[in-house]
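Got some structures for you, see below.
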Structure P
Amino acid sequence: MSTRRDPGKDIRPVGEAIRQLLNTYHLDTRFDETNIVASWERVVGKPIARRTKRVYLRDKVLYAEFDSAAMKHDFLMHRKEILDLFQKEFGASAVSEIVVR
């Protein structure tokens, strides 16, 4: 009796394979944090990104520091909408809150 494997059985999408690898080595949280921070300019737009001094994510809280009080004030008025954009793109559990400093 031959025990040949079906080569199509082990095929899966690359994204799924990478996600499994990240989970196996407990790197998924760090990868998600890096991906969210790297997408800051794309999600908020260039005008806001240019006035941002620092963005980082800790324990699902996204922190943003701005170089002017006026930009900080404007951002605060739209914080909920921007949080919704991040949650829509990365999942509701990826970013729970945005804190402006």
Structure Q
Amino acid sequence: MYLGRVTGRLVATQRYEGLEGVPLQLVQPLDERGEPMGDPLVACSAISSGPGDLVHFIDGREAALALPDETFVPVDATILGFVDQAVAGGRDLDRGAGA
């Protein structure tokens, strides 16, 4: 499970069978300090997340199995939930201010 921030939404004009109605989000992975880590990635969203939300996501085969009503779809990452609070080095990652 990884920490990330949703930075945008994506629209696909053609989708793989089984992914109809599944929102696609652009996610920036974050390191243990809340700093951007690596390149942004596209993730399916199992929740109603949007730009600016602090979320946790999974990748690999588990990401494909996490989507509702599907046993396997070809996805690399899925957002599973919101992060209510994350503090790193005395800094609240959700607000960017000191805790």
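Every read-out reported here was derived from the displayed coordinates using simple, explicitly stated rules and does not represent laboratory data. Just so it is clear, the structure is predicted and the values come from calculations on it, not from any experiment. Cβ atoms are built from the backbone, for glycine too; each structure is taken alone.
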helix-only ellipticity at 222 nm (-39500 (n - 2.57) for each DSSP H run of 4 or more, over all residues; to 500) from the coordinates reads -1000; which among P, Q | Q
Comparing distance in nm of label points 7 Å out along Cα→Cβ at positions 13 and 37 across P, Q, which is largest?
-> Q
Given structures P, Q, which gives the highest value for relative contact order in percent (Cα under 8 Å, 6 or more apart)?
-> Q
Identify the structure, out of P, Q, from whose coordinates semi-axes √(5λ) of the Cα gyration tensor in Å was calculated to give 26, 13, 11.
-> Q
Who wins on FRET efficiency 1/(1 + (r/R0)^6) of positions 21 and 45 (r between Cβ atoms, R0 = 35 Å, to 0.05) among P, Q, i.e. which is largest?
-> Q
